[in-house]
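There are structures below to look over.
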Structure I
Amino acid sequence: MSTYAIKADTFYLPTRVARGGYLLVEDGVFGAYTTEEPDCEIVDYTGYQIAPGFVDTHIHGFDNCDVMDCKADSVRTISRGILRNGVTSWLPTTLTATTEQLSDACACTYEAAENPGDEPMARIQGIFLEGPFFTEKHKGAQNPAYLSAPDIDTLRAWQESAHGLIKKIAIAAEYPESPAFIREAREMGVVVALGHSDAGANDALACLDAGASVFVHTYNGMSPLHHREPGMVGAALFSGDKSFSELICDGHHVNPIAAAIVMRAKGHEHTCLITDCMCAGGMPDGDYFLGELPVIVQNGTARLKDGGSLAGSILRMNQAVKNVVDWGIASPAEAIYMATQAPAEANEIDDVCGSIRPGRDADFVVLGHDMTLAETYLGGTSVYKA
């Protein structure tokens with residue numbers, strides 16, 4: 001195996017932004033950062049910045065494939081495609097469906113993770129079950145035919161199908177069963193998120209007290225902030241750094257001012273950029289499906305044909321990072337943190353991804369000073385060049 005050092009203008013390290021210097025990569029893992037030129041091959045990225053590979057913890061599909069295809073090859077295709085977005089770690093995300101379909105999706109995702117094939121692909125760090133324990137008012141693009149109250153035995157069955165790969169599940173906060181479910185899910189090591197819910201702030205805060213810790217795509221699919229009933233949005237803002245808030249920063253799901261309010265209330269360390277991308281990501285405009293629901297993709301959005309609700313997104317993570325900087329609501333360092341360390345911590349996978357640390361897999365991105373993605377590295381090897 002080889003040792004080389006990256007030379008660049010800027011390095012986004014776990015606790016600081018380093019200007020200039022060198023970052024060692026040894027046998028596919030990160031070595032030390034140093035200001036002294038080491039005695040090895042130098043890979044010169046003068047004029048560029050080096051950041052951790054992006055971590056997308058809420059993504060359904062890409063390149064015309066969906067996790068709910070329930071095919072290992074579909075999961076592999078997504079894993080390969082999102083390298084073009086700078087994503088090196090991800091959580092394949094399901095939709096509300098039958099118990100049997102979700103079992104199949106879990107099993108196929110595990111198969112893809114265990115047998116990645118010969119082509120490089122972003123690392124599958126777990127599964128995110130988005131549903132089916134939601135309520136109807138804010139169902140969004142979740143199929144109402146399969147909504148139900150939280151049931152821990154069902155989660156255990158899915159976890160068995162996933163061979164322990166489930167990292168997170170999202171539920172509605174207003175079910176009487178929700179707090180007890182949350183406590184038992186946490187005992188299983190599963191992160192619990194709140195979303196697609198019409199709960200009042202008190203119910204949401206009770207779920208946080210029980211162990212929930214993430215708000216799913218904040219503002220979208222939840223009861224809004226009102227001065228008499230603060231709702232789910234109010235609970236997300238009020239809880240500050242006691243929970244994490246996801247945001248879809250494509251310019252369609254959330255106004256930049258509203259996104260900035262979340263970042264100020266939570267801190268960038270507790271705000272997670274996600275894509276919520278569906279199968280049409282990376283594809284031309286046209287007709288697609290999100291699960292069983294027909295979707296039309298045009299003008300930068302994916303919407304249900306029946307009713308016009310936003311149906312996930314076609315956002316790429318590299319564009320989300322660039323957007324929040326271009327909108328003036330985050331510095332480059334804050335944007336990168338929200339796309340790397342914050343989602344890794346929120347999903348309890350920060351021991352394996354989300355930051356540049358010695359001994360960690362050398363998964364990183366090369367960015368221009370305008371935050372444009374130039375190259376993606378996986379395990380110290382270049383796997384995509386713009």
Structure II
Amino acid sequence: METYYIHASRFFLPEGVKSQGYLPIVDGKFGEFTKELPDQESRVLDYTGKWIAPGLVDTHIHGYRGYDVMDNDVEGLKTISKGLLSCGVTSFLPTTLTSDKKTLNAVSKTISEHHKEMPGAKIQGIFLEGPFFTEEHKGAQNPEFFADPNLETFQQWQESAGGLIKKIALAPEREGATEFIKELSDQGVTVAIAHSSATYDQAREAVSAGASVFVHTYNGMSGLSHREPGMVGAAMNTADTFSELICDGHHVHPAAAEILMNVKGRDHVALITDCMRAGGMPDGDYQLGDFPVEVSSGAARLKTGGSLAGSVLELMDAVRNVHDWNIATIEESIRMASIVPAESCGIEDKCGSIKAGHDADFIVIDSQLNLEETYLNGERVYKKEIKG
């Protein structure tokens with residue numbers, strides 16, 4: 001059993017930030033952080049001047065590097081997985097789009113059968129975004145396949161997924177939503193609410209039934225007003241729920257992000273990307289599900305109507321953005337992209353923190369929050385190229 005130590009100037013640990021110490025890596029797992037090197041003969045990787053943070057966790061991502069989860073292509077999934085290492089992401093939930101029952105069944109089955117084969121970021125579950133939505137806030141979801149929540153249909157998907165579906169999003173105002181939420185919550189599936197015109201009371205009822213995540217908060221949901229607080233108001237006024245945020249500078253104004261963080265608490269805001277296949281690719285024309293998309297100047301928009309269609313955001317950039325916008329400390333920024341999203345969908349026992357016994361998935365960053373290296377199971381799997 002191999003043991004070596006990481007020495008760095010700062011470590012972002014669950015209990016807080018520690019400086020100038022040693023982190024043991026024991027057979028691909030984290031050991032207990034220590035201030036002194038227990039054995040002077042031990043192998044040490046010296047990252048003096050650098051910081052060690054947990055690998056990031058993207059719990060809402062559709063694609064990357066030219067591929068989409070809905071392609072139902074194993075090699076495409078592998079490309080997404082490997083590409084995410086350059087974003088500091090070591091765990092993710094491949095995220096579907098609204099489609100017909102047969103397609104969602106096939107995609108779930110493919111991910112289940114091949115999720116352990118990924119060469120990069122680890123698949124920790126599946127996020128079904130849809131198809132139980134409503135049309136007013138459809139975004140880039142295809143309303144042709146919208147329907148009321150159906151337990152039998154979900155169980156078919158879950159069976160095909162081998163139990164890998166960890167999270168599903170729906171609109172609370174759909175008929176049968178409350179009973180559906182209760183049943184799935186009892187099964188341990190995280191229920192999120194999204195793409196919805198729900199009133200404040202309807203959203204609160206969904207939360208009372210067990211819904212615990214607001215999907216890409218502010219986007220695809222009824223807004224806050226003084227007479228009808230809507231979904232946004234419910235997100236702000238339900239203390240034990242989590243709110244996703246896309247912090248690319250296009251989806252949410254920095255001030256709106258700060259307001260949500262201040263009201264909600266940064267330990268209940270999960271940074272996500274909602275990235276589509278154009279992430280990591282040049283500007284141009286792409287496809288998101290059934291819809292043509294144009295990517296320009298860091299934003300992906302439907303060619304018809306101009307609505308935002310996911311993003312091309314990389315999660316490490318979101319971490320840097322919220323810090324650069326002066327709305328979160330460095331520690332908070334990192335936590336909102338690692339342990340908080342992991343907690344939001346119940347996978348914190350597998351990823352999101354530098355904790356003894358967990359897989360040694362971590363990143364090496366500099367003081368400007370630039371990613372330099374990514375490690376999986378204690379082995380370096382990505383190193384930033386130095387141009388010059």
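Every read-out reported here was derived from the displayed coordinates using simple, explicitly stated rules and does not represent laboratory data. Model, not experiment: these values are computed from the prediction. Cβ atoms are built from the backbone, for glycine too; each structure is taken alone.
When distance in nm of label points 7 Å out along Cα→Cβ at positions 149 and 165 is compared over structures I, II, which one is greatest? Please report the intermediate quantities before stating the final value.
Numbers: I: 3.2; II: 1.2.
Comparing I, II, the top value of distance in nm of label points 7 Å out along Cα→Cβ at positions 149 and 165 belongs to I.
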By the measure mean count of other Cβ atoms within 10 Å over residues 45-52, tell me the structure among I, II with the highest figure. I
